[in-house]
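Multiple structures follow.
FYI, it's all coordinate maths here, none of it is from the lab. All values derive from a computational prediction rather than experimental measurement. Cβ atoms are built from the backbone, for glycine too; each structure is taken alone.
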Structure I
Amino acid sequence: MDEIQRVEYGNGLRVLLEERANTKKAALLIGVRVGSVDEDDRINGGSHFNEHLLFKSNKHRTSRQITEDLEYSGTVINAYTTWKYTAFYAKTPYTELENAVQILYEAATNLDYKRKEFELEREVVLTEIRNYINSPDRYALTDLFIPTLFHNTPLEKKIQGTVDAMSSVEKSELEEFKGDYYSPGNIVIVVCGNFNEKKLLGKVEDTFGSMQKGKTHHRERVDLSNRHTVREESRGDINQMYLSLGYRVPGYSSDDFFKLDLLSSILSEGLSSRLFKELREKRGIGYSVGSFYKAFQDEGMFISHVDGFNPNKLEETQKTIEMVFNNLKEKKIGRREFEGTKKLMLSKYDDQLERITESAMLLLESEFCDIPFDYREKDRYIKAVSEQDLMDVADRYLGDDYTMTLLKPEDG
C-alpha cells in the first residue's frame, strides 16, 4: 500500500497526496473546516449557502467562465456540506490539474458576491430546503429526528439551514462568515490519482500557500449521555408514518467504532439484514427500512428508521425493533451471518476505495476527524471484531434510553 504524502505549510494549510499512476484522472478536493455546527440561528445554513456560491462570479472569472473553463477541459465539479466541514472538488484529467487548483483557489478566496447571483442562488437554496420539507422521509430524519437527538447542542443545526434564516441573511453576513472560516489553517487539500508532484505543489504554494493565516475557532464537545425521549409531529399532507429511533454514541476515536460500524451493517446491510427481514419480509412493514452509524471525531449517531408504513402498525414496528436489538444482546450471531455481513460491507467499501473521488473524500474525513487509523485498512479492523464484541457493543449502546421521533398523518 502506497504511503500517503503529507505537506504542511507555514500558514497552516495541509495537503495530502495519494498517487495512483495507473489512472488518467486526478481528484482534487478542497475541504474547509466549517459546517452547520459553527452557525448560530441567524445564519443557520450559511455554510451550505456559501457552498452554493463557490462557482459564482469572482474578480477573475464570471460564473460562466468558471464552469466552461473546467467542464470544457473534461473536468467534473461538485460540492457538499456536512455538519463539520464543507468540501468542493474537481475530478479532472491529470494534465488539467494545475488549472483546476487555480480556479478552485479563486473560488475559495472570493469574498465579494454579485448581488444578482446572490439573490438568484438564495431562491435555489430555499427551494432545496423546501424540498426537504416536502420529502417526508428526509424531513423525518434531518428536520425532526437529528435535531431532537442532539437538542441544545451544535449538532441540532440543520445542514441545509432554515427558511427563516436563509430568507433574511444578508450578502455581507455570508461574505464575512466565509472570510472568518476560509483561511489556510482551516483548509485541507486532498489529491488522489495521477499527478506531477513538483508541478502540483508548486501551484498549491503559489495559490493556497500564499494565503494569510486566519482565526482559530473553538468547538464544544457534545455530551454523549442519552435520555429516553419521544417526539411526535403530525402533518396533513401525508398518509403514512415515519419512525426514527436512535442514540448518541462515540465516534472515530472510540475503541468501539468498528464494532458499531459492523453492528449497523448486521441491522441493515442488504436484503439479508435483520431489520429488513423482520420488518419488511416477515411483517410487510415499511417501504424503506434501515440503520446507519454516522461518526464524527468524538461523537456519533446510531439510527434505525422505518419510512412509509401504516400508522396502525406503530406498536408492532416499535416492538419489532426492540426485539431485534434484544436478540443481538442475548444471542450470539451465527457464523454464516456474521462472516457474510463482513464480506458484504467490506466489498462495498472496496468499491469506494477503487474510485479516486470517494477515496479523496474518505481521506479528507480522516484528516478532519483525526481518525486514529489508516482508512484504507478497514478490512483488518472489521475482521478482528468477534461475535462476543458485537453482543457487548449491542448491550452497551442499544438500551431503553433511545430517542424516537414519529412523523404521522394528522388523523393517524
Structure II
Amino acid sequence: METCLEELVARITAKAKLISSSPLESNDSHPVNEYFIKPSLSAPEPVEQARQDIIYAALEIQQLLSEPSEYLEQHQINVIFGMETTMTHNLLEYANEAVTFHAVAASANVPLSRLKSVARMSMTGGMLTEPRPGHLAHSRVSAQFVKTPTLVDWAKFMTRYSAPTAAKFAEATDRWGDTTEKNQTAYNIAFDTDLPFFKHLTQSEERTANFAAYMRSLGESEGTAFKHILTAFEWGSLGKTNIVDVGGSTGQASILLATHYPELSFIVQDLPVTVANSSSILANLDTSISSRITFSAHDFLSPQPIAIAVTTDIFFLRKIIHDWPPKDARIILSHISAALQKPGACIVIMDTILPEPGSVPAMEEAGLRVRDLTMAQSFNSGERELSEWAGLIGSATPKLKLKEWKKPSGSVMGVMVVVRDEDVNSTK
C-alpha cells in the first residue's frame, strides 16, 4: 500500500504530466514554466486546476515532513517587511536587467547592506534573483509584478495597512475582548485612531486611493476576479433589468456586466468621496455602456431612496456584508429588504462562504481563514459559514430568506439569491 507521501508524489507527477502535455498559448517551444509568466487567469481551466493541485500537494508534503522548529523558521514576518522595503523604495523598477547592487542602492537611495539583506531574503521566496555575484535581476515572480502594477498595489496595501493591523490583533483582543464596535479593532490601535476603518480612510485622499487600488488588484486575482461575476447569476435571462450595485466603489462590477449584457442598467452606490470621480470613469467608456450606468452617493446604513425602491429589480452586493458585524449587517439587509418594492425584486450577494474545517485543501482554506481574520482585525466582523449567512439573512426586517446559492468554478466566493419571505411577512 502506498504511503501518504507516495500518494502525494504520485499526484504531483500526474498533474505535472498534464501541464507538460498542454500546448502553450504563446510559443510551444518555451519551457513549461514560461507558461506561468502569464497570470493564471490566462491558463485553460484544466491546466490551472492542475497547477493548483500541485501547489496543494506540495504544501501537504511540506507539512508532513516538517519538524516543529522548521515551522517556526519559515520567517514569514521578515518576508512581509522585506516586501515593504521593496515596495516603498520601488526596488523592482531597477531590476529589469541584471544590474549591480551598488547601482540599485544608489538609484533607490537605500543603504547597500540593507538592500543586499532584503533582496537576498526575498530571493529565498522566489522574488528577484542574483544571476551572478553582486547583480540583481528579476525572477519569474518579480517580473510579473512589473507587468501587472495592480500586484504592487496589493503588496503595498498589505505591508502598509494589513501587516501593522494584524500585529495589533492580540492587543485589541486583550483590551476589548469580544467587542463588535467598529472603532475597537486592531486597526484602531495600529493607526492610533478612534474612527472606524472606512471613516478613517476618508480622512486621507492617499488612504482612500490606496484602498481603491487594493480593491482593484483583488479584482484581478484568480479567486476574487471580477470575471466570476459573469457566471454568478443568470444575467442573460433577465431582459431589461435595473440593478443597484450597492457599495459598488468605482463601478468595476457594473461596467463588466454592462459590457456583456446590453439590456442591464446600473446605479452604482457608494460614499460621496468614492463616486466623486465618476464622470471621468464614465467618460472612458463607450456610450453604449456609459449610458446605462449612473453613480449615486448613498450610505447603505441608511434607508434606500423611494425612487430606487420602486424601480430596482436586483440589489447586488459584492464583498459588502462581510465587512460588517451582525448588528450592522442586519441594518444593511433590512434597508434593502424594505426597498424590495418591485414585484419579483431580489438581492444577489456575492461574498465569502466559509467551508467546513478540513473540507477543502489546506492552502485554499488558509486563504479563507486569513480573510476571516482580516475582517475581525479591521471591522470586528468575520467571514461566515452558510448556516451563519442563512441566520443573518433571516434576521432582517422585513424578513428575508436565502432562496438558493452556488459557488462559481474558480471563485473563492459564493453567490446567494435572497428574496422577501412572504410567508412570514404576510402574517404580520
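Tabulated values for the structure
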read-out	value
Ranking I, II by distance in nm of label points 7 Å out along Cα→Cβ at positions 102 and 302, the structure that comes out highest	II
Which entry (I, II) yields the derived value 60, 50, 38 for Cα extents along the principal axes in Å	I
Answer label among I, II for the case where distance in nm of label points 7 Å out along Cα→Cβ at positions 110 and 158, calculated from the coordinates, equals 1.6	II
Distance in nm of label points 7 Å out along Cα→Cβ at positions 126 and 150 - structure with the largest value, from I, II	I
For 0.95 (FRET efficiency 1/(1 + (r/R0)^6) of positions 6 and 86 (r between Cβ atoms, R0 = 35 Å, to 0.05), calculated) the corresponding structure among I, II	I
Source structure (of I, II) for relative contact order in percent (Cα under 8 Å, 6 or more apart), computed value 22	I
Which of I, II yields -13500 [helix-only ellipticity at 222 nm (-39500 (n - 2.57) for each DSSP H run of 4 or more, over all residues; to 500), calculated]	II
